[in-house]
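Participant: So, here come the structures, one by one.
Rule-based calculations on the coordinates, nothing more; no lab input. Everything quoted here is computed from the prediction, not taken from an experiment. Cβ atoms are built from the backbone, for glycine too; each structure is taken alone.
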Structure I
Amino acid sequence: MTLSRRAVVLIGLVVLVLLAGYTWIFHDVFASRVPGANDFFSRWAGAHLYLTKGWNPYGEETSLWIQKAVWGHPAEPGEDPSLFAYPFYTVFLIAPYALIPTYDWAQAVWQVTLQVVALATLFLLLRYHHWRPKPWMLGVLVLWMIFFYPTARSLILGQLGLVVFLMTVWAAWLLFRVEPPRPVGDGWAGVLLALTTVKPQMQFLIIPFVVLWALRERRWWVIGGLGAALSVLMGASFILLPSWVGEWLSQVSLYPSYTPPAVLYILTREVLPLGPAAAIIERILDVLLLGYLLYEWWLVLWRREDARLDWVLGLILVVTHLVAPRTATTHFVVFTFALIPIFRDLARVRPWGMWATMGLMVVLLSGMWWLFLATLQGNQEHDFVHVPLPLVMFVCVVLTRPRSTSGRSLEASA
């Protein structure tokens, strides 16, 4: 059934009214009473002060203003310095929120936006992976997605990573699900990937893979869209704040003083204290993981095993957070790209598959929350919480590796 344009507009207006009402309630009941979304606050404050007062988001004056708002005093050693610490063009991405004059309303609108983003990502993933679960199962998936530890923590902290993940899935949809390929869609996929670089630690492996794939397929609009969007973002940033790269990197260099170390660092030094050999073993694991990933890239890009492309994308998102110098449990929401096809295939096994899927969902959801609560230090997440899920996901992805299909095309597998 195809809806008329008038029906689509009417439905859109109803949804907007409902969202506006929900945002109002969310503000009055929650945001106005419980100031939060701390990860968003530093970005909002930096962008807000730049757009309304012309202050440098990386400047000492801005950092001090943010710290006083968060701590009531300049940040002391051991406290999060609450720096802007994002590429300058983040200001463009969150400008509509940064122009909201008070933070309680900005927080309410942003957290409601993230709830919509989380659900939109889930529905897009279900379509991407060709899964149409029964209504009751869809309801379970919605609840699971919202309360899954990485998603829930992202919603509470106001993490921009949720938006980055949606844009990544959206780009993948435009590239690998729109048939026949359309130049405009490819261009927009490139633009979306460019925007995801506001969090480069989440994208430093998947963007090079997509670029290589686009070169192989001669999908020039992907590269053109990515290059053009990055040129505009970077160029506008240099025009508005010529010194931004150096100041941004200066703030990024302070990350190790207040953020958890890499997953493999925690594994080799805290979980499995390996003493003097820890650094060497960590580097060996990095090399092995990246070497294995490059082998899988080679199979898809050179031997054209395109039927395995979706699986490789999931592997990339998992390995990224195993080898990244810095990551966060909020970023682990990207693992749902690999989890949805696992849930789908398990649910199709008769007669026990649906129950097994439910069991796996319960284990992943409750296990992460139990681990967080069991290791909680004051109000701080323990470093150990970063380790189990990426390792479990890597094992799950490897165990579900499709058989080699050399020469089989993506079109032939659809």
Structure II
Amino acid sequence: MERYYQPEIECASVEEIKALQDERLVKQVKHVWENVPYYRRKMEEKGVTPEDIKGTQDLYKLPFLTKDDLRLAYPYGLMGKPLKECVRIQSTSGTTGKRVVAFYTQHDIDLWEDCCARAIVAAGGTDEDVCQVSYGYGLFTGGPGLNGGSHKVGCLTIPTSSGNTERQIMFIQDLQSTILCCTPSYAAYLGESMKEMGLTPDQIPLKAGIFGAEAWSEEMRQDIQNTLGIKAYDIYGLTELSGPGVAFECSEQSGMHINEDHFIAEIIDPNTGEVLPEGSKGELVFTSLTKEAFPLLRYRTRDICVLSREKCSCGRTFIKMAKPMGRSDDMLIIRGVNVFPSQIEAVLLNAGYPANYQIIVDRVHNTDTLDVQVEMTPEMFTDNMGEIKKRQSDLEAGLRSMLGISARVVLVAPKTIVRSEGKAVRVVDKRKI
């Protein structure tokens, strides 16, 4: 039997949801106009005032926000509440090293944790469960979001964070963890490690997994389900909107329900910004209806997907989003971390290398690998292997500092990376996603 964390809203009629969204949007636009001068200026440039927004049908009149706005307004320019009312930040990397910093009031955190609790309950979680949260903690939203959601459901919460695989498996076995929350690639790695230890699915106490923060295929889902003997659920979120829990999968496993009492989703044509009818493929745009400290209106996610309001067998009435089918920008998600080629380029140029490089991403043993091939200039070129190794490790340290994850650097002779007539092929992604 399907369970809900907040059935009165998760199963509300479409008319009730629309009325709630209309009311909250009007209030949120007024809040942003009065408290976020940066966005008020954007509205003024477009000739829009709060009086023009009478409900969701007027949403298209508002200006978009993009990653560039977040960079320009960094750190405090998009805050909607005074600092003394904010209790936390979470952060993710930005396009060229400027981080995205999102602010939260206590109320924001409560609502975010409600959204994560809905995802856990949709995966079958109750207060009888032991929920192991193996997403990263700290600035990354994965750990803190699902940790809070797990508390709200009443699960025994194990905040293992990511890594230390031996300890993860020890806790799964000794504490009889029933729900695992982590990136899909780490779930696959844990499954592989347990298989190598001779554990069969029926000897693994897990029953469900909530996996997000990176793209994964249906084939990968089946593999994880078979190896761990679980049902694997997708979860979607962005730090800019709160973190995981913006949308979550139900027992039907056919797309993620968007928490429409907190977020309005639109699909636009990425080139023209025009709103597309339901069922069209385009760029996903979110408006946050209840966020106080960091209230983003019409934020362009750059994720390409489709929305559908087809009736769902789980009984939830929230609109569903398909798994993102790609990006309208060049961002890569590697081991759950946002990586932009421009960040890698900035490190290389600052170290005196030419902008002739290639980024090769692959997935080996269910773990993403990141290799960067960099051309040396004729002046740098040497056959002294010690010198080359030192240069490579200096660049690797620079990239780790910029990206927050490790990359392998290979220095190559001048003019060996293929030049292209048109747009340079900077990224080769060999992952089967």
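Participant: To which of I, II does the computed value -21000 (helix-only ellipticity at 222 nm (-39500 (n - 2.57) for each DSSP H run of 4 or more, over all residues; to 500)) belong?
Facilitator: For helix-only ellipticity at 222 nm (-39500 (n - 2.57) for each DSSP H run of 4 or more, over all residues; to 500), the value -21000 is produced by structure I.
Participant: Compare distance in nm of label points 7 Å out along Cα→Cβ at positions 135 and 399 across structures I, II and report the one with the greatest value.
Facilitator: Comparing I, II by distance in nm of label points 7 Å out along Cα→Cβ at positions 135 and 399, the maximum is at I.
Participant: Let me ask something additional. Mean count of other Cβ atoms within 10 Å over residues 39-46 was computed and gave 23.5; which structure, I, II, did it come from?
Facilitator: Going label by label, the one that fits is I.
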